[in-house]
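Values in this text are rule-based calculations from the coordinates and carry no lab data. Everything quoted here is computed from the prediction, not taken from an experiment. Cβ atoms are built from the backbone, for glycine too; each structure is taken alone.
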Structure P
Amino acid sequence: MINSSAVLQKAEHYGRSIFGFISSLFSSRMTPFTFFLDFYAYPVFITLALGFGAWGNRHGIWWHGLAMLVFGYAVWTLVEYVMHRYAFHHMPGVKPLHMAHHADAGDLIGAPTIYSFGLIFTFAYLPMAWLVGVYVACFWFAGMMAGYLAFCGLHYVVHNYSDVRFVAIRKLKRGHAIHHYGDNSHNFGVTTLFWDRVFGTYSDRMR
């Protein structure tokens, strides 16, 4: 005889688990899975964008795609700087989460993959597709996503790896440490400190 109570309890448990998993995909307070999802999802997104762009532009000039890829990555570094300086430190709803990250850099706080991808697609890919066409815009889209992935990766490295071999990453690590533990009105760049130098927010002093 089927125990209906046990079946209902099991169904309720699975329902809560599925709902909890789906809701975690939209939460800035992240689980280990959602925190590291960018590192698995974005390489797939980038590969698909490059493949679709290459297929659609197969009769075009190859260096147009390469130029758009590099351009997209370069523009991301400016977007990263502007977002960190103005949105993360001043925008209501965003600032409290970022300040929580400042208070505990080891806490799993970040932008859910579904949000970051949606924002890059909406505000980077769609306008560029309208300007230059669907296929060429894929290279720009891939460059922007590669920049975002570099941002996520370097941000994780500078907070979690003390022994870094590469001099360039050690400089970025020091710059970000100054932002966190020195003066948070300086060093907003994570993948590069170039824009901090351009806009006068670079500092090499902890205090």
Structure Q
Amino acid sequence: MAATVIKTIDVGYWDPMPSGITFDGKYLWWIAGDNAEILQMDRKGNIIFGFDASAIDNFPKGITTDGKYLWWTGHENRNIYQIDKAGKLIKTIDLTSIDTLPVGITTDGKYLWWIGALNDYIFQMDKAGKLIKIIDIKAIALYGNGITTDGKYLWWINEFPRAIHQMDKAGKLIKTIDIGAIDTAPHGITTDGKYLWWIGAENDIIVQMTKN
């Protein structure tokens, strides 16, 4: 299904390895993976604030927000981290017994949803770390990366095929948007309600796109 690109923001000047992205209602927050930083940016592309995440985990990957806190996945220690927006660590959830390659993460307010790239599963988890549900996505796509939710649906992004998928929370696929012509290394994804925002790591861009 076709979708329209509204704009692209070049972030390669800041970091050559962008990965996760989220939206807090006003600002975008994205992960600069090469520098292990978490950056706050307005929707025009201006960096507002940033902090070094390497003291917590040297390989940040996915990020989401519940409005008050940021939650992000770290590849170095295979954890989910809850931090405040100044970068202070609040809580750590160990994922090593579930999946050792946590990538994208999102929250619907009550639950965390995250992708484990080792087995290509989407996991639903409460904020204390209790596993609720597992959705196997291998039949749809491989190498899942980012995930977001608009409250009703999950939207997730993957590298093979290079696409964005809309899915209900029971795991039923609604539609697929091919994005391979835009960037061949899609990573994080988020939504501001109206638009999707996603990271293309081949060209080091953040893409604003319609949902259909």
If you rank structures P, Q by mean count of other Cβ atoms within 10 Å over residues 62-69, which sits at the top with the largest value?
Q
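When relative contact order in percent (Cα under 8 Å, 6 or more apart) is compared over structures P, Q, which one is greatest?
P
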Ranked by mean projected area of the Cα convex hull in nm², for residues 78-141 alone, the structure on top of P, Q with the greatest value is P
Work out which structure the value 0 belongs to, where helix-only ellipticity at 222 nm (-39500 (n - 2.57) for each DSSP H run of 4 or more, over all residues; to 500) was derived from one of P, Q.
Q
Given a computed value of 73, 55, 36 for Cα extents along the principal axes in Å, which structure among P, Q does it belong to?
P
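A value of 1.80 was derived for Cα Rg over 2.2 N^0.38 Å, for residues 54-101 alone; which structure in P, Q was it taken from?
Details: P: 1.80; Q: 1.06.
Value 1.80 for Cα Rg over 2.2 N^0.38 Å, for residues 54-101 alone corresponds to P out of P, Q.
In terms of mean count of other Cβ atoms within 10 Å over residues 118-125, which of structures P, Q is highest?
Top value of mean count of other Cβ atoms within 10 Å over residues 118-125, among P, Q, belongs to structure Q.
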